[in-house]
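These notes open a run of structures that come right after.
Here, each number is a calculation from the coordinates, and none is a lab measurement. Note that the coordinates shown come from a computational prediction; the quantities given were computed from them, not determined experimentally. Cβ atoms are built from the backbone, for glycine too; each structure is taken alone.
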Structure I
Amino acid sequence: MRSAATVGDLIHAQARSFRDRAAILQHNQTVLTYGELAERIDLWSAALGQYARIGLCLPAGLELAVALLAVSSRTACAPLSPASPAAQLARDHSDLGLDLIVTTAPRCAELRQLGVPATSATSGSLPAVLGSPGSGRQMDAGAGPAEPDDVALLLRTSGTTGRPKVVPLTHANLRASANNVQRTLALGPDDRCLNAMPLWHGHGFVGGLLASLAAGASVICLPPDAVRDFPDLLDRTGATWYTATPALHRAILDAVADRPALSHRLRFVRSASSRLPRSLAEELEKTFGVPVIEAYGMTEAAHQITSDSLPPHHRGNGSVGRATGRVRVAIFGPDGVQLAAGEQGEVGIRGGGLFRGYENDPTNGSAFIDGWFRTGDLGRLDNDGYLFLTGRIREMINRGGETIAPREVDETLLEHPDVTDAVAFGIPHSRFGEVVAAAVVLRRGSTITEIDLRQFAQVRLDPAKVPVKIALVADLPRGATGKPDYAELRKLVTALPGLSDIDGYAANVAGQLAGTWAELLGIHQVGLTDSLSDLGSDSLRCTRMANHIAVTFGVRVRMDELLVADTVAEQAVLVNDYLATETATQ
């Protein structure tokens, strides 16, 4: 008998060892044992026929978990978001080369109208494949069981900075990464995961579902709206750990904030898919009284690459841990030369769950260096092999030739007690090419302003790194994996009025001018684009402001110029121009 090298092998091996133990649970306490899971998978496999590539678009929960395991056990499976409109699913069908999409009855009817081969599978039922239109591309009728090197899962990259790419992951990739997660977290049969991540992404499928099954443990599959019930779920289900993105962690903390007493059996909390702010990690550990384990991963590596350790080896010092299993991590310079410990460069990985290359993508050659995959992440390794990430190459901000790491700005803004989430990024600028902007989420009830945040940042950052614009938003736009959607963020910020074409230093000047104008006018605050004359500015107050500018900035601005420049933003540009002229003549 061969080893449990494929997804199907794993389920059947665990069914022999833990037949009557709970494997997958719905949040409403519906339970499927390992024995029942293996039987369901066999039934699904028989119903699927010989289709080579199948897309799954089903609601989150136990049935989706069963379907994903069944389809990936038999053939290449492409999990699709149930939130996608029919037109997007039709594009998925074409882009991914799918032969069939299994979905709900209403979506099935929509897809068939678009000429897409589809069949329905309602809760608790099997897909009626034989009744679906279109023959589709089929596997060899004599094809045997899946092999370790066969493609099991077709996933897309996050696509937050460019067009998503198709990542084919083999059974060997998935098993390697799931085993790494299981070993890192010391998961055993008595563990129970509360999986807050969607199963149509690697974090949820590999990090939550497969890692639990590899341990003979159980996993609870949550629908997207279950976060609000998280306190009750922790108490009722007896979960010993949960995994989520930082954005979900924040939502969970909001859900438990009003609970004076929190009952749970957690032994740790896991975070992945996006950087975890130190302030958020500390708040999680304080709330739940357990260590927070941060992992670093990506779709191309079948999820996990590095991870922090459980106590007593837990570090939590800003690193994302060390390479797990047979994964190897190195840092490379721009010339492709491997760098020494402590030097910053591009993170490269090889081994473990690493994929073989994108599908139908001509960039595959440039994505690898002598077998090392170029992640596009920047970081450094310390002498003990711990990885510290500093940003994404594509996200670095080039301000007039000066490279600025957004993460430094993020972490600074997050030091403010009223800020719960923040992300910095570059926006176009006529003089410098790019300048820093940011989007920030405030705590409920906070009254701080953009100017307050800029003044907070200006005493902690170099002038060039202080955001020129800060958008205060209820939630940061993110992709399904929790990574910031930079295209949407730039739209939000560039739509803001005010400091559209000044650099970071002028933004600092604006903050100071706004505070002084508020004092001169006897009001609480002055907006960057408020008309000063409408607020009560006159020649006397402009004279006082000119004196303030002379004392504070060392430049002489005429009172009549201040009268013409009727907003704080315009006056900041004026002062900055004087400063630039004076510097050039020195």
Structure II
Amino acid sequence: MHGAVQSAGCVPAGRVRALVSVRVTVAPSPRAIVLAASVTIRHVTDDPVRALTLAWRALPSSLRGWLRLAGPYGKAAALWGAGERRAALTALEARPARLAAFSLAVDQPQVARSALARLPSGSLAGPVLQARLAYREGRLDDAVRALDGAEGGQARRLRRTLRAEIAMLNPGSLKLPPSVAARASSASGAGTRGGVPGRVLHIVTDALPSTSAGYTVRTQEIALAQRAAGLDPHVSTRIGFPVTSGAIDGRPLVSVDGVPYHRLLPWIMPGRADAIAAAGLRHAARLVGQLRPSVLHAASNYQNALIAIALRDAFGLPYVYEVRGCWEDTWLSRHASTANLAASDRYVRSRALETHCMTAADLVVTLGEAMRDEIIARGVPADRIVIAPNGVNAEFLAPLPSAAELRRSLGIRDGEFVVGLVSSLVAHEGIGTLLEAVKVLNDQGLPVRALVVGDGPERAALQRRAADLGLDAVFPGRVPMSAVRSYHAVLDVFVVPRTPDRVCQLVTPLKPVEAMASGLPVVVSGVHALTEIVRDKVTGMQFPPLDAGALAEVLRELLENPALRRELGDNARAWVAQDRTWERDAERYRDAYARLGAV
């Protein structure tokens, strides 16, 4: 499952008009309406409590108050969304089944476990809630066993759903029937084997213009650079997207700045993992028949890779797997409070399946040296790995705009320093450490404001944490893509305070590269994936992860030394301009495809 739309990514202002023209509201098609209805019904039927918590995030702020009228769960969801987490749980304390259901919906397994211990013996709600708790903790087999003998439609549906998800974690579970491949080939009027030289089909999870995040910006910039290099890239998103993410947009094809995005939109969204994957594969096979690509290029995670492997086997096309991260480790980082998740069924099987998708690829592309080392350790030969790091285009290397007017509108006073970032607000970004460091600096008499641009599940909690610390931090929320560099201009220092979670050690984010291209001094936590790109006191500065005191010392050194800020910013921009551009990546991709005979 995928979360709501993330905070605005850094798309160059020169390309904003093209993106905005695509995002204009369109009349919902009958297919989009029916598909959206099927998705909504499934969410409400499968887990009505979680549906309420998601509704709070999706509703406009002016309508969120109405959620309190939706009974005890609605009141708790409104409190939780507003950052009143203790009050939300306390409101349901008297009814352990309700408390357990809500705690699981908002990812509080320890509270759910305590509530379940208070359930009376023989409670009808017990088996389903125990199964959901086991599922949340990655204990998939335990989740199925918890439903043994359970009665009721919800228990039966959950049992089928769990068994299907477990089955899909087995390599080789997804195959394209020969008859479907034959129909796809014949429909195009020509065989797909060989394909059109230079035509690339990127298979991704989500995409612009509906979702803006580092993942989707990277896809767009790669495709643009490949077009400029003479390739013919097309992008296909997961089945049901963007309707499954809340956008009632049934257009099967959207062009973003000349890049074609193909949507795989059924009338009804299947409910189980196996049926979803099979339907996605059938739709993707028809697209392959129509486009006749010469290479299949899947980006993380394994759900996209399995589609590409099945298409490769059916049509004889080379398959490239772009490992943009280890999603099983991202899942681990989101649930750091639960012990032994790394030994859970979900983690072990997901990791094994990701490894299978890597070793099965004709070539593997990844973002940096830390990821390359990890992929080699999983059994992929070094000569089959290509590094195509996150980059920027020429527009990001241009001088930043004036910040004076935006500073005034944000209430930033003359003489105040501003430190912060543009980010998706999730736990492993470590933004709490930044807030604590700003508190230290304020206590030392240095006038510093924290600026946190973006949105995500941690936003309300971070705002509450800032208030508890007595900080007048600025949280503008999600901003238009055209405004991101203006917010860069407000910052004196860009900070990436990521936690030491495994996912942060491995995956190099796009955000600091864009800030470096703009000439900002960048401070990063000392995790491997960030120290690859920020050389301490050369192209930026480092501090130990989670150490707010050390971060405060580094920030004080920079804020009191404008010459050092300029030096580090200039060094960073020069380093990015030399090797971290999408244009340079396009050359790497073209060389990789040529090795496979696809150019």
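Highest-scoring entry among I, II, by relative contact order in percent (Cα under 8 Å, 6 or more apart), is II. Where does the value -14500 come from, among I, II, when helix-only ellipticity at 222 nm (-39500 (n - 2.57) for each DSSP H run of 4 or more, over all residues; to 500) is the thing being computed? Matching structure: II. Using mean count of other Cβ atoms within 10 Å over residues 59-66 as the calculated read-out, with 22.2 as its value, let me know the right label among I, II. Only one of I, II returns 22.2 for mean count of other Cβ atoms within 10 Å over residues 59-66, namely I.
If we compute mean count of other Cβ atoms within 10 Å over residues 179-186 for structures I, II, which one ends up with the highest value?
Sorting by mean count of other Cβ atoms within 10 Å over residues 179-186 in descending order puts I first.
Identify the structure, out of I, II, from whose coordinates Cα extents along the principal axes in Å was calculated to give 89, 54, 53. Label of the source structure: I.
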